[in-house]
Structure P
Amino acid sequence: MSIQIQAIQFTAGQQLVEFIERKIGKLNTYYDKIIDSEVFLSLDSKGSPIKDKVVKVKINVPQSQFVAHATAKTFEEAVDEVADNLKRQLTRHKDRQHP
């Protein structure tokens, strides 16, 4: 599975990129037909001086696409939340495919 990471209006550090690749790569264990995934990282200030971190992930599988997004104080927390959400979506999809 290929993972494309896009940081919008900033540059993501190497540690963050490796963390995302590790977390999103683990989703392959729940559904092995994942074609590719796109990760979008952005900052959301909403008028406050502290910027929330926003993570959106799109996963393409044959004949379907799964999307999850989360907002948190750190990118790591948001990626964890998105990975859990996608894990649920993928296992539900797999269960529907093989009753």
Structure Q
Amino acid sequence: MAMNKHFFYVLRCRDGSLYAGYTNDLSKRISLHNAGKAAKYTRGRGPVELVFSKEFPSKTEAMKAEYRFKQLRRPIKLEFIEKESDFFNVAAEEL
């Protein structure tokens, strides 16, 4: 059941800015962002693109990850996204 999933996610907005959030239904949340109905910040900045997501066992852990990410400076956020993306691309190629 989707309610038992907890995601921290990062979106890249049309203007290049980043938005980090929490959800228990990732695809629905991204659709809401693109429809202008999710967060005030992403309204008018769509379409958005998912650049990172990670599932956590609890809402608390996912929200802690979101908070930690939001405390980082933008260059470090971009570096994190790039490194995580490279890791998952390499891991997928090795399967």
- Message: To test your reading of the models, identify which of P, Q gives 30 for relative contact order in percent (Cα under 8 Å, 6 or more apart) when calculated.
- Response: Q
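State the single structure among P, Q that was used to calculate helix-only ellipticity at 222 nm (-39500 (n - 2.57) for each DSSP H run of 4 or more, over all residues; to 500), giving -14500. It would help to have the intermediate numbers written out before the result.
On the way: P: -12000; Q: -14500.
It was calculated from structure Q.
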- Message: So if we calculate distance in nm of label points 7 Å out along Cα→Cβ at positions 22 and 78 for every structure here (P, Q), which label has the highest result?
- Response: Q
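None of the figures in this text is laboratory data; all of them are computed from the coordinates on show. What you are looking at is a predicted structure, and each value in this text was computed from that prediction instead of being measured. Cβ atoms are built from the backbone, for glycine too; each structure is taken alone.
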